[in-house]
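Pasting the structures in now, so scroll down.
Quick note: the coordinates plus some simple rules give every number you see, no bench work behind them. Fair warning: this is a prediction, and the values are worked out from it, not measured in the lab. Cβ atoms are built from the backbone, for glycine too; each structure is taken alone.
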Structure P
């Protein structure tokens with residue numbers, strides 16, 4: 001999976017490409033730790049080029065969401081493909097995560 005970071009209007013935008021699965025989730029979590037461990041973080045995950053999210057990927061997203069509540073942070077996911085949205089809907093994550 002390829003991950004690129006950029007900043008726009010005090011938001012960190014994370015462009016993701018490939019698959020968020022068992023193999024890539026640990027690296028994704030490690031790459032984002034510096035961002036989601038800060039008080040009041042503001043992350044936008046752009047799923048435009050993301051093709052797949054496994055249960056391991058869902059676990060990392062849930063971890064970041066929980067950190068957001070604890071640290072007054074915010075995570076938004078945008079440009080979700082229908083196949084990934086279906087996974088979010090089936091698992092109940094569409095009720096937990098902020099998806100635009």
Structure Q
């Protein structure tokens with residue numbers, strides 16, 4: 001199993017409409033055949049010193065293995081998401097765990 005966790009900080013001037021479109025595009029990634037589980041979230045209202053709530057969206061994808069992850073990276077749905085929405089990224093951090 002491989003977990004691909006992507007944390008997005010969108011630019012401060014991103015509108016609510018753009019955020020809605022961004023999330024909808026993230027949801028299309030469930031259509032990648034190697035994605036076993038997808039979770040899209042926003043910061044939970046938890047106030048603890050060790051919890052970072054400064055990001056805009058969190059994306060967690062689970063794959064059976066690295067080969068499934070590799071298919072995702074070049075998949076047309078992933079490429080389309082990046083092509084349309086990377087202009088909104090202020091910062092992106094990715095954690096991959098197996």
Ranked by volume of the Cα convex hull per residue in Å³, the structure on top of P, Q with the greatest value is Q
From P, Q, which structure was helix-only ellipticity at 222 nm (-39500 (n - 2.57) for each DSSP H run of 4 or more, over all residues; to 500) = -10000 calculated on? Q
Distance in nm of label points 7 Å out along Cα→Cβ at positions 62 and 78 derived as 2.7 - corresponding label from P, Q: P
For 50 (relative contact order in percent (Cα under 8 Å, 6 or more apart), calculated) the corresponding structure among P, Q: Q
Computing mean count of other Cβ atoms within 10 Å over residues 14-21 for each of P, Q, the value 18.0 comes from structure P
